[in-house]
Every structure is written in C-alpha cells, then in structure tokens.
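A short reminder: the numbers here are calculations on the coordinates, not readings from a lab. It should be emphasised that the depicted structure is a prediction, and the values quoted were computed from it without experimental measurement. Cβ atoms are built from the backbone, for glycine too; each structure is taken alone.
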Structure I
C-alpha cells in the first residue's frame, strides 16, 4: 500500500517548467485534483498531507536538488515510519519517448542521478517508480542542458497529457495497488 508519493525535480522558479521537473509537475497535478492547500516544510521537502480511503497519504517534492534527492527521501521515510516499498517515486526518463509512462515495482536508476541518489542513500532498489518519458536531445553531449530546459510548445501538449495520465495512475495505485495501476500506466503517448 502506497503511503508516500515523491515527485523528483529541482526547487526554484528557474527550473519550474523544465524537463527534469516532470515529477514536481505530477505532484502539482495531484495537489490541484485533491484541492490541497499550502505545503509544509518537512524532511527537506515541500510536503502535502491528505486522507484517502481512511488513511494518510503524503505527497512530497524534495527541495535538495535532483542529485541529492536521497537525503530528502531518507528523511521522509524515517520521520514518517514508511518503508521503501510503501513509496512511489515519479521522475523524468530520457530513454522513453516523450509522453510515455512506465510504472514498475522495482529497478535500477537507469542512470538518472536523482534515482541514483535515492538508491544509494536508502540502500535498496525495491520500491515502485513511475517514469515519464521526455526523450533524448538531438545532440548526445547536450543532456544536462536538455533536461534543464523547458519543453517546446509541441512537447508541452504531449507532456501535459502524460502528467494527467500519471496522476490517474497514482490515484489508482493509492486506491487499489501498484499492480492494478500498471495497465493504465504502461502506455505510449497516443
């Protein structure tokens, strides 16, 4: 049962609309859907708490910057008595076509620095994750600039649909289970 949903991104206005902040965008979509009010500063994160099905669910946006996400996640887990298997992490993925969503029960970091930080810090890969495809840059050496740049106008529509679908998937995972959400989540952009 998922008790914590962590969206990865970088804090600050400078990064708000960038590809690397898709995880934050999904949390923002959930906050809007559930009409949650102000966040609290807890565990090195912006934290929203809500009730769903008679239990508390935490939505979090780590404020440690992407490459140090593990520090915030470790704090969130420890301070709330949550196991890694009860957490779902949402983040961008260069290796998936834009708009594609993939939900998995476990796995490696796939080279994603935020996930590397989490796995290294909490010492396990055994936790659910939802990846949202952002595609790769045309120039191979330009990955950092690519992930830290905003989406093009045509990409925005594709990513917006993926964010909505990701939020739908997370709600299903929260209400039922991660396994039940996989069919809805594991789709290419249509």
Structure II
C-alpha cells in the first residue's frame, strides 16, 4: 500500500468539501470510484481516514471467460434401426464441463439418433442462457446438411432437421463442425450409456 494513500484520501475529502463535486474531486486527487466508495463506507462505520479505509475496497473479480460454449454430440443405434441413445457434453468458454447429457431414444436409425442428440444439447444450452455455440459431431451427413451442403431427403429426418435448424438460429452465433469419432469419445460413451441404462 503506497504511503501517500492517506494523504490522497484527505485531499479527496477536502476537495469534495469545497466543491461538492464527487467526479471532479476523484479526478483531482487520483481516487478511483471503488476507493471513493470505500472511503464513504469507512466514514459511515467510524473508521479513521487512514490506509485502513482501503481494506474495504473489493478486489476486482476475475472476468468470466467469454466466447462460445463447446457442444459435442453423438447418437448411437444398435441395429440401425435399433435401440438408440443420445449423448452430449457442454463445456463453458473456459473449457469446464457444464453439462453431461444422455437420453434413451427407443428404436430409431443412427441418423435420427444423431439429430436427437443435437436437439437435446441445443435445447439444454438455450435453457442455460448460452448465446454462442460451437457444435462438434462425428456425423458427416448431419453436419453437411446443417451447413447447407447436402439436402435432407429422408422424411424421417426432416422434422429433426427443422427442429435443430430452428434451435441453432436462436443463438447469436453458431458453428457446426465435423470431427472424427475418436475426438468425440465422451459424447459417444454417454449415448451408449443411455442405451445400457435406458436413461431418460
């Protein structure tokens, strides 16, 4: 703590008593708004105008990580069509796992399971108040369809495609990227766990 802080406080208070202009007094004496608040809190509590006043100044909080949330999704179908499950992992911008999701889907194709996993994850991200997402999936078909490179020809997939597209458009910004299966191991594990445990 600089030795002249006590002098700065006195200078600030003297300046303020003359001008009654808080902003001008802060500028003139080099006192920050946070320190000015601490001074007034200290005076109200009967603390002398000394360095002790600055103990009341809160340390600035570390800024929250900003940027998109990472979503990894996978669908599994044993039989295609067969018993199916959806799995997803949502990570915050700092790389911390915010959600692990799994859902048993009943009997459906693998492609339907992939879309169902995406819908599940996007719905959860929306409920969390997430504004930006980067989605990673190992279904090349789904990724290319959502990026407009392939048309959706399956009548079974069309409703799921429309739902996923609508959810994606609800984010400020989104990106959907194809990854290889080995890069999507946790989402794959969750999808298979859903089938094994019939998780709802």
| note | From the coordinates of one of I, II, Cα extents along the principal axes in Å, for residues 97-136 alone came out at 32, 16, 16; that one is structure II
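Work out which structure the value 21 belongs to, where relative contact order in percent (Cα under 8 Å, 6 or more apart) was derived from one of I, II.
II
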| remark: Candidates I, II; P(r) over Cα pairs in 10 Å bins from 0, in percent computed = 10, 41, 39, 10, 1; producing structure is I
| query | Comparing mean count of other Cβ atoms within 10 Å over residues 113-120 across structures I, II, which is largest? | reply | II
| field | Given 2.9 for distance in nm of label points 7 Å out along Cα→Cβ at positions 41 and 129, calculated: source structure among I, II | value | I
